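Rule-based calculations on the coordinates, nothing more; no lab input. Computed from a predicted structure; not experimentally measured. Cβ atoms are built from the backbone, for glycine too; each structure is taken alone.
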Structure 1
Amino acid sequence: MEMGRLPSLEAMRVFEVAGRHGSYSRAADELNITHGAVSQRIRQLEEQVGVTLFQRAGHRMELTPSGRRMHGRVTRSLAELTAAVTALSSSGPDVEVTVSMLPVMAARWLLPRLPKFNERYPQIHINVRSDRLLANFKSDRVDIAVRLGSGAWKGLNAIRLMDEEVFPVCSPHYNDGRFTRDPRAFVNERMLIDPNVPWSAWFRSCGVQIDRRIVGNSFLDANLLMEAAIHGQGLALARQSVARGDLLGGRLVRLSEHSYRLPMSHFLVYPPSLDSNAPVMAFRDWLLAEAAGP
């Protein structure tokens, strides 16, 4: 495609929002335009790039494989553009953005990525709150939060950040390296339990019938669950969003290719009054770009 025929920035923004929500109606609400306008922009964009970007799946508009590939690149490109504009316009004093998220997300997802944000936005300092309970935006002075749920929080903007899946893992040194990869034999091993993500749901999802109650050490904090698995204390269901670093680093091994998708997703949540707050929006867009990346 020639440079002069590139889609407009407006079309890219509509595509990014529609793909993020999986809904033309919700995209229209966020962009303050009509449903018909969103549909028209997407149709024009599909004609321009020559591929189908969305397909209907029930009440949702899902990205096609080509649409998903394009969406990840568009999300990262818009974040880069936001970074450039924010850097040029940030001649004032340093500012602070406060984010609240679950401890496991803060430690294993955000923390390894945060230096990239600091390098891109040296004038924006991130105050990280690791909260197990939902933070109150007013009394706790929180600007933006990452919450696991259905996306319905009254009076707040909620943007889907990523879906969540779980799969079994253990330390490569568990049981002196003599561990099973047969799901039917997992119950004969030491099981580590997250009360919020029951093993029974994972077993059902892969068609394995378990006739007895699953018992073992239980950890309400998913971060402690991961550490227990790393230290060879048993098998755990790891969350895809936070396990990547430990898998790549060889601290954990995946025991099955089968994943169970949780009924909840991670959402970026913030008050509508901050839609015009440049530092908060820069952090929001950066988080979305990170979630869309590899």
Structure 2
Amino acid sequence: MSSSYMTDAENVAEMARLTKQAQALTQYCGLFPREDVLGRAQAVLDIACGPGEWALEVARRYPHCHVIGVDISSIMIAYANMCVQDEGLQHVEFYQKDVRPGLDYPDASFDVVHARLITSFLSAENWPHLLRECLRVLRPGGVFCTIECEMLGGITTSPSLTRYNSLFIQAMRKAGHCFTETGDFAGVTAVQGRLLQEAGFVNIEQRGHVMNYSAGMPAHTSAFENAATVMKLLQPLIVRSGISTQEELDMLYARATAEMQQENFCGIWFLQSGIGFKPQE
């Protein structure tokens, strides 16, 4: 697996985590940034679809659409295709593809291109190329939909999770995935509007979303499980980067998971959804 991926894409725990994460993102940000963007869309492409949760939900809700999901992970694509067979869906397909070199579809193939949290595998220098590819495969008037965030776990009262996030951002920066030179933010939400504009998109819209997963809130359990899993999955990246040791990460993991389960724990995760349209001819 390429070192540009933050976690092991063939990990079963990652597949389960991504399924739950996709459900949470849809709950808090919507299936689309604006429900009206689908309109009369006939063809939808989901980039880095993971185990297919988002694409499958689109196929269930909008049977008139033909949905294609692509992901680099073989086990996630196999799982997604198994779900297609189990549900008897006729208008959704999944393929194993690495989208970083480009999208191997003809010009003007899709009405909607969707991508969530692609900073996890896309380096800062590769963003412009992939966005231009998204524009190319969209039909005139087609829409690109996105959701991104800045940091692991958002802002919390857990000192150990805060430290873990700092190490993660440092590892991301060392791997070339940050748009910032210092600090504990990757910077993608700050630059994404400009990147969309430079790629050729118009009528760009961005909006913020807040997930409160403090102790006692409905989102707490799922957010805790997500953080606990992703902290483990990120350990090889952080150790490989040379900015921490396995011993420190094990200590931080134990403390962070304990702190997140305290009655007075507070946590907020900020997300940004966005859309950009391909100009009409």
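Descriptive notes on the structure:
- Calculating distance in nm of label points 7 Å out along Cα→Cβ at positions 179 and 211 for structures 1, 2 picks out 1 as the one with the greatest value.
- Label whose coordinates, when P(r) over Cα pairs in 5 Å bins from 0, in percent, for residues 139-194 alone is calculated, return 4, 12, 18, 14, 9, 8, 11, 10, 9, 5, 0 (choices 1, 2): 1
- With Kirkwood radius over Cα pairs in Å derived as 19.3, matching label from 1, 2: 2
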